[in-house]
Structure 1
Amino acid sequence: MMATAIPSDATAPRIVVLSGPVGSGKSTLGQGLAERFDLAYVRTQELMHDAAARASDPLPNERRALQDYGEKLDRDTREEWVSDGVAALVARGEIKASLIVIDAVRTVGQIEALRSAFPALVTHIHVDAPREVLDARYRLRTNSGITELTSYDDVMENATEARVSSMREDADVAIDTNRSSVRDVLVRAAAALGLWSSRSTQLVDVFIGGQYGSEGKGNIAYHLAHEYDVLMRVGGPNAGHKVPIEPAFTHRLLPSGTLANSNALLLIGPGATLDLAVLMGEIADCSVEAGRLIIDPQAMIIEPEDIAAEASLTTTIASTGKGGGSAASRRIMGRSGGITPPVRLARDVEELSPYVGSTAEALERTFVAGKRVMLEGTQGTLLSLFHGFYPSVTSRDTTTSACLAEAGIGPHRLRRVVMVLRTYPIRVGNPSESTSGYMSQEIDWDVIAERSGLEEATLREVEKGSVSRSRRRVSEFDWEMLRRASELNGATDIALTFVDYLDGDNQNARRFDQLTKNTIHFVEEVARVAAAPVSLISTGFDNRSLIDRREW
């Protein structure tokens, strides 16, 4: 009897066959592969029941009966029944996946039949464990779905079962499940099958602030969000990113493209600090369903005590006082317990349970599928705890590398770094440099009004903190800091915002050549000093305010 071949007009899938004695972990591995990588999962036990039904041959769902019936099928079909069953499922279109996991085969002859039907597409993974371990596992079996035998010795009385361990010699991959955890076995098998994404695949674009925050990152991210499959944000609720909808909406914890791309998966990484009231309110305001948002279980919860602890910082260093720094310090100091209030992570909050999940696994699935990620940084480079003007800094690093770390993304995934800059940098806070931090060549809004032709009163009203509502200080463009920020962040592109502040006539520009001559010269010099092209230019705050000069 010849093995059933795949019809010539069908696309042959890859086949992963699992072998191993009872209790070795075949089903756990097979189900894990199918769930993690969205593969087709075929159980030979089901193929046996299908064959028995076609032959009107009653088959009890009992271990001994299944062993005996498997041997009967081997004799009657020359060990081709597994191959025939799988090939029939593929030919009928009942399986359309490009990779099928078969749990499990019991003879090398069954595998050879599969290799004949699916030439060069079969990978054999064998799992095993010492006999005493298998025996102990068998005694604990309670959910196999079939009626089991009294002891493992009874299982091994079957001649075919007794020879299964020898299949290790045929295997492409052999794993001792006694020396690897369930997750380790899955990782090793997936690596052998090439299921993990290539390390050379660069799919992440970081959008980072290059100054003191409030550079207009939300506006830029909103406009480009439709190009991405995953939108991810790090940081905390002290940073507000305003997006150009009607009326304008400020995101404090969700990604700024949430409302621009309703199909995108939303992620909040393990390095984030969360204000529950702010987060739940934003989720409700944006009608975000649980299946669309994943919050990493390691994200930190800001408590009321954290906000109270930062009250004095609003006047001493112009902090927004939203509790992120206090929460971060408690996370460090609370590692051994005994801290009040105790540290709570997202995994500890019942209210967040519908949204909590592994962002690492979500990112891996994204990378395997070759999909793109927008990672949105918060605040600005010059507010970095390490690289800003201490002590008037925020409680975290705010550079590209820190954003990647907070998100749990390796630098090898990085494709572009879009650094967002204002034509006139601002800082939120008190008028005194000693309390709200250094700025080079500070000026007042009347100077910008005179230069641009815009209304001074309008500028003063618009230029208030998105979260703090504090008035903003403003300065001349800082070229030295531009060069430093570009180096720190590895900027590949510059997004220049508020070019209408250079000249009010730029508000009507829809193309680069429509900008004023002096503005074009300014853009060219920004690119020269930053050593990166100015790829995006924002002329205002509406849906047509972005001049896109990208080559990617």
Structure 2
Amino acid sequence: MNSPDKKNLADNQPYNIYEFKKTNQSNISGYLVVSTAKLNVETSLDNSNSYLSSVANRNFFQINDGEVEPSAQNMIEKIAKSLSSSPESEIIINIHGYSSTPSDTETGCQKIYEYVNTHIQQPNKYIFIGYRWPSENPIKKDESGDFGQKLMNALSSLPTLLAVNLVVGLTISIWSAIILLLFLNILSNSAVHFLTVMLILSGIGSSIIFTLIILRISTYFRDIYRASNYGVTDLVELIRQLDCTVKLPPKKRIKLSFISHSMGCFVVTDVIRILSDVFDVKSINKKPDSDIGNVFRLGRLVLVAADIPVESILPGRANFLRSSLRRCEEAYIFCNEGDLALRFTSTAANYFSFPARTRISGYRLGNITVKHFNNKNDLVGYTPRYGVVNLHRQDSEKGYRLDNPYKYLEIRSSNREHRRLEEITEISEDSVQPADLFTYFDCTDYKDDPRKQIGIVSDAIQKPAINLGNYIFLTWAFIRKSINNRDAQGVDTHTGYFEGDFSQKAIYELAFLGFQGFLRSLSIEGEESEQIHAFSQRCQSRQIQVILAPQIYQQNPQD
């Protein structure tokens, strides 16, 4: 990406930057970047000011008399100086998902910051950046007010035509019902039929408008707009400013890696598309390098419960990520068949907007799973195999080989509705497929302790598919977890990845250390084939199904 000359951020500051408070154990610098975009365009007090008052009370960041010490531009220069002085520097950016409150963002970023300073002992190499784009929680109080205020805002902001239709429809419905209840015995048949028709039509019209109000209150589509128009552009601007400010010797590059969750995956994939300049000839090569801009190099991409379409890993004209994903050195997806937020809420919301003809194609990437069925007509299935499922032993001289990941992936709605990727679209073995660029961690049956009855992100029932009855019990477990986070029988199907010991370690250390560094942190040594086998056994003991990308295994003949 060709960057223009550095501009003064004070004229139109897209974000504020806060620095994590360091302790004696801190050896990695951390920052929180907060977009200054507002939740509502009419709001006079922007997110950054309200956010500043909250962090001042929590004292998570370096605050002096209630104000951030340096300006955003000075903080950019401070980060750039740290990057320039380090012999081998990397930036890891964490991006939150849908309906995240400022407090949620603080807690999540603080957790990552404390983890890496405790477990990753490489001072002056990494800089951690937590990025907050303006997201709105549908229930909790924020800049838009409490739930009652949000409901009133939804009603008062109805377009005139919809508001008139709602009032007229409710009036007709109420009076028709009253008349039918009170005077049914004395009304003629034609009058009864007329009032009944009016009641049904007005009820349908009012229900449609109420559905629109509910969709607004859910804030899902409002968050999509903010993510697209504020979250993506402000993060790109942050990286552009750093690219303009950092001064490096020739051939030296700064690795840029990402951790993202839910709708944050949409933000980061769009950012990567922009950073991978389509006018750069290298971006259309079959094997483009990872260099972007003047000083950066795309490193590792970790997508957790990704709220983006499955098409992002399918070949074809509609795939908007293929060229840019090839620039990443390593890419990972953490997924779960029982993710209720993606399986039902997100899929239902995107039913209105996503151009899919079938239900299967409308599912989200965070719900993709390891294949349990041979084809769409196969109703038998088999007992899941855990560990690295696309790893196969060859003769003693060649060790192991990895099959292409796309052959092992499918979308399941039940044991009666499931499609392998090869059944959704035509896939050729003559070229590298987008699906083969990722390593997949299917955590559907994941347990840190196999002796426990319940899993980390699902009920871990170890069946070929989760069916309606299982989803009912899983929903109850999800509700229990939402009410009481310490409930041992509760399950957080969407964000539980960050609570499991092994999954949390995998997410953070794959982003900071890469696959080989993650293996070393597991104390896995020896030849590469031995390392992969030992890693497979670790995953198998926790009932995780893993599909490794071929490029991770250097001895793979395809490399």
Structure 3
Amino acid sequence: MQVSAKPWLAHYDPGVPTEVEVPPIPLWRFLEESARRFPERTALEFLGKYLSYRELWTLVRRFAKGLEDLGVRPGDRVAIMLPNTPQFVIAFYGTLLAGGVGVNVNPLYTPRELRHQLLDAGAETLVILDHLLPRFLEVEKEVPVKRVVVAGIKDFLPFPKNLLYPLKAKRDKLPLGFPKRKGFHAFTELLKRPPAEPHPIDPEAPALLQYTGGTTGLAKGAVLTHKNLVVNVLQIDAWDPTSKDLVGKGVMLGALPFFHVYGMTVAMNYGLYAGYKLVLLPRPEIKAIVEAIEKHRVTHFPGVPTLYVAFNHFPGIEKRDVKSIRICISGAAPLPVEVAKRFEEITGARLIEGYGLSEASPVTHCNPVLGKAKKGSIGLPLPSVDAKVVDEEGKEVPIGEVGELIVKGPNVMKGYWNRPEETERTLKEGWLFTGDLARMDEEGYFYIVDRKKDLIIAGGYNIYPREVEEVLYQHEAVQEAAVVGVPDPYRGETVAAFLVLKPEYRGKVSEKDIEAFCRQNLAAYKVPRILEFRESLPKSGVGKILRRELREEFTRRGA
């Protein structure tokens, strides 16, 4: 495609290149380089505990040696089920250094969801928080995991918090410790090994299996290579011409979960590449976020719209010292115009909307940092990213018309793990078919119009209706179920379930009974917030339940 056919290039900020050069390096080279350049600079801050870049790099190398000694070999999958803690960063980079492939596991997953992911990835190693261990133990005999490395929050807390935390955990009835039997190892034990020596890794080798859902409802692993992840960091860096004076000085808020590829790339990988101090929050709670911004003079606060909504409505926010923030990229869900405007009034920072997906490492589009940010738009394709809007036959549609957004670039995944047919459907001649309906204006700004798939995005989390429906159908009282996303002022969307009960259960089973059942089988964010019992559900001529009609009817009622 000729440059003239890419109208967005004319609207890049001065100094932003049209392409990024991709060095043939593994992802961990970024951390090694920052440790060389900024050895004494704080790399991680966690609830009062500080680790320098030199210390972090040493711990990563020790952990890598620990994994090698346990039998992890290049190409082996290592599942990581941790919140944003120093152990997450150490485990992920240590896995890569050992030649392994990281598998991000959501700490909110139920045993059912965990089992699917461990089986699908073929993960023989699991790094898990002690509080979460009971969920794994429920499915231990059904998965291929041979070795479990157990981390504890207290291991990276400063004195006296490290002594007080076990008492608090006991009071809150949180499980501590792990079974003293073969195959279980303390995270801290691995850190006592001599540091591993880095060995060459092919940049085209897989670095991460990032699980994402689909129309089938079964999560599938997007295979992201070292090159994919390296280039996306460099694309983000190139996009912000103001960031050059913050190298080795900036402060990145790590509130977005790192198990989500957005948090991993934009907060963790980019932050470590730039030599920033990463302030880690194990839970994205707004009080802790505001306090962290004030205390650490945060310059970068990547988030999702729900976080910015909570920030805007935090009591007394106008009187808090939050002017250190320079730039925030909002992703994972549409950013309401009023939310961005209010945030910018409070902070004086620039809040711009971007777009991405797991299959693209994830960022593909963003509004300019200095230039025109069009509200409601996902912005322009990043350097080295090509994008177009196509019809059902894959032909490009005229400017302003709606079609499917497809993207191409060095940040696009290799394919789905062990799913050749799904890969073939999604990747065609290097183009990634996003499944999102979009349009492009004359200046090359893109707008997401709707989702081709029935994906629900609530608070930045992807929820697949089919998966929730399958759980609902497991309840003995449910005859028919349909799950849709409906507008929600805080989460963007929320999950609504419409059910037809079997005649013998009508009047005997309540919404609360169904909700309790869902909570046993689904992560909390997937549990329907709205439950309605119906006599029947709208269907097409061939008997297919029409989710769209339910959504429209619900919205019309203003429910």
Ranking 1, 2, 3 by distance in nm of label points 7 Å out along Cα→Cβ at positions 75 and 99, the structure that comes out highest = 1
If Cα Rg over 2.2 N^0.38 Å comes out at 1.06 when worked out from the coordinates, which of 1, 2, 3 was used?
-> 2
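Rule-based calculations on the coordinates, nothing more; no lab input. It should be emphasised that the depicted structure is a prediction, and the values quoted were computed from it without experimental measurement. Cβ atoms are built from the backbone, for glycine too; each structure is taken alone.
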